[in-house]
Structure P
Amino acid sequence: MPQNADFLQSLRAIVGAPHVRSEGDLSAWELDWRKRVRGKALAVVLPASTEEVAAVVRACAAARVSMVPQGGNTGMVLGSIPDDSGQQIVLSLKRMQAVRALDRDNLTVTVEAGCVLQTLQQTCADAGLLFPLSLAAEGSCTLGGNLATNAGGTQVLRYGTARELCLGLEVVNASGAIWSGLAGLRKDNTGYDLRHLFIGSEGTLGVITAATLKLYPQPKASCTAWVCVPTLEAALALLGLAQRALGPGLTGFEAMGRFALSLVHKHFPQQTIPFADQGAYCVLLECVGQQEHAALRALVEQLLADALDQGCAQDAVLADSLAQSRQLWHVRESIPMAQAQEGLNVKHDIALPVSRIATFVQESDAALAHAWPGVRLVNYGHMGDGNLHYNVQAPVGVDGDDFLQQEKAINAVVYAIVAKYQGSISAEHGIGSLKRDALAHNKSPVALTMMHAIKRALDPDNLMNPGRVLASTTASIRPPL
């Protein structure tokens, strides 16, 4: 292994010996978030600056060693862990945590890729401003990973995905050159918008090292409601009422199936779930505004009264305090943890036109129940923007590992119906390697041809997170070391 030793020594010279880890317990970088797959890295490298990232990339390019960029390692689709060859570098951005600049007048913040999302949220809040990206893993996920996967979360309805919140990027490309595009411009019509190539590319085209992001004034008031509804069609009607009554103030509209909530009750019985025995679904609705709280609350109360009168709501409760609002959101955010406690499952992160969600669920529920009698469906998600987490739990008494052997067959059933209703097989989790083969069957040949062309142009040696997103590449690759 003399070549490996020389290569690792060159990396130590770049980032410092303590920041190249090739021995001991590397599970924090090698094991995926869902603890289903563990890879094996040649080393984990932790640079502290963009210049160090660039030098590491140049060293890897010279040695033909492939790299797996990684942030908080909270991904769901096996996109940020190494393969099992023991010949890939995990390029961790965790040491790059600085908030470089906060521009109040321009309403922007420039932050390094390793900054934890919750840290950025708090930094902006302390300055009286709002960075609205919010998701369950915000205490451990990082901004680089959020951008690399185009993260969504609970406020997409008002503020958009990570893509809409990003005004500029700093990126190290596959040759180790640094592209600095951090100017916080809302208009810049000077050719191809390169940042959009890298956002959502999952580290397959380059390494995001910093970003300039949009900020907003902190709202003066917020209001949270939990609404029991009889059907998904009723939830859709409630969404329409809310959009008309609240306009752009509507920030969140989450739908949760009764079985999903029953898992929270089962595994976290200390949590209070309103209307636990009523209705087929519950909706968590949140809005913000610049008016006084009493005026905003009156708007929501009228909305709920109209919904009850029209039959699209069966009952509702309004949070009386910030603590109560957080308790309601905690129930919603506990669904994935409760499902994990229940056992292994098949996850789907799908997007559909909002108008077709109810029909999709009805058809998919029936198809899965016919093919796998007794299957349990954990259906919840961001109904306001058409993103469902439509997960399939094994029937009672069926071993989770055995049930996962049916994953491809289950996916085929679900994805066929997604395609029928012109949806997407990935709304916010990305493709990684878990959905790579499915993408090849669910994306148009023309789109795939263009994606391969971009990959070959920007990463001709296929060293940037190879085997992720795209099933294959025609690039000529020399074996590593």
Structure Q
Amino acid sequence: MSENPTRPTILIVDDEVDLLSGLQRSIALEMDCRLLVAENGTQAMERLRNDSVDLVLADIRMPGMDGMELLQAVRELDPTITVLIMTAYGTIERAVAAIKQGAYDFIKKPLDEGRLLHLLHKGLERNRLVRENARLMKRLDGSAHFQHLVGQSPAMRQVRNLVKMLAQSDVTVLIQGETGTGKDLAAQAIHGLSSRARRPMVTVNCPALPENILESELFGYRKGAFTDAREDKTGLFQQAHGSTIFLDEIGDLGLPVQTKLLRILQDKRVQPLGAVDSQHVDVRIIAATNQDLQKKQQQGLFRNDLFYRLHVAALAMPALRDIREDIALLAEHFLRRCAYEQNAAPKTLTAEVMAYLMEHPWLGNARELENNIRGWYATTPGPVITMDQVRGAVSGCGAIAAQPDFKRPYKDLKAAAIEAFTCDYIHRLLALTRGNITLSARISGIKRQSLQKIINRHGIRVKQFRQAGE
């Protein structure tokens, strides 16, 4: 009977020959996998160089190359390999140190067979997801344009399929989804795979500019059209001639601008402010919104005819809470991105941190996840991000004590807790909106002026959040 090439491979490393034999027998009875063994670290590395291995289960205390040295060598050879450490009583501190150096988890001797099998299954699943995602990215046509649309869930596979189909046509596309779901990434991918990719896509952040300025930016103007119009200005639609214009958060457009946009969709012509004649533009429009445009239609805040002109083809970006199976892949992706941008060694997350990521609500979706990982990466001195970095990520905000200081009055403790919460909330809000004060005020329900006062009171530098989003 031939070997099944799809079965995962586990390499067991221990200098106790009887334990190796026992583990081989017990694991083989419970798991459908290929098992390799090595009696020391040097022998294990020879196996790894000559064989494809998914998971290494290694004792931490061995003669010659011990488990810590083997861990480092494995990470240098292939960081996607999952490493589990076995440790006897008295070496727990070294096992914890191993996790900080990149081990997935550890298990104490004598081994609890149930816990061991659980860890082996979880470790292999982590390995499978990381490698499968990498293989998928290589197989995709135009993979560079899909590199940020990460995920193996059915919903994300559907997104990528739709992106490929929409790129082959020139229809207007409306991308819908909550803030932080990657609507801009989908727009970039559609443009990048289209015949218009030879020219850069023009992006317009609709809520970022007051309506009167946005109108002149979109359509341009002629000299003398208004007081400060000292020379002609080419509008963004004209700049996007032969390319794509991406109207981000189009639900924030006022009715007058909506009317002018409708004319462009109908006639493919733009009339700059102060101009007598209109000009033809060859522009593909991709719009995105996190709002319910049909509800805005009922409220009289969004034109029905414009909605139907935009809604020729629709693409829905899933919320992160609906694709939790993709969280681990996204986390790995953001960590690799941080390492590349900072020209630094890659870092990993402990199993405890990964479990936290899987349970967190992620109201800000993938963008919130990315911003958190960027912060943890920047504040972690070693190669492994632990729950200590996660708990203390928001600097300067203080913390709500688990045990109250009864030497202080209740009123003071309450005020301190509220201040800590407020500071933490504003940090997370600005990270979500990339420092956009107007959008932050709308999401939080805090008046813009009041929000600015809170930011100033806590000495928060808004600029750092804008830079993080660039």
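Using P(r) over Cα pairs in 20 Å bins from 0, in percent as the calculated read-out, with 20, 44, 28, 8, 0 as its value, let me know the right label among P, Q. Attributed to the structure labelled Q. When volume of the Cα convex hull per residue in Å³, for residues 91-354 alone is worked out for each of P, Q, structure Q gives the greatest result. Of the structures labelled P, Q, which one yields -15000 when helix-only ellipticity at 222 nm (-39500 (n - 2.57) for each DSSP H run of 4 or more, over all residues; to 500) is computed from its coordinates? Checking each candidate, the match is Q.
Which of P, Q yields 23.0 for mean count of other Cβ atoms within 10 Å over residues 179-186, as computed? Corresponding structure: Q. Which structure, out of P, Q, was FRET efficiency 1/(1 + (r/R0)^6) of positions 131 and 435 (r between Cβ atoms, R0 = 25 Å, to 0.05) derived from, given a value of 0.10? Going through each structure in turn, the value belongs to Q.
Have a look at P, Q and say which one yields 12 for relative contact order in percent (Cα under 8 Å, 6 or more apart), as calculated. Label of the originating structure: Q.
Each value in this text was obtained by applying a stated rule to the coordinates, not by laboratory testing. Please read these numbers as outputs of a predicted model, since none were measured by experiment. Cβ atoms are built from the backbone, for glycine too; each structure is taken alone.
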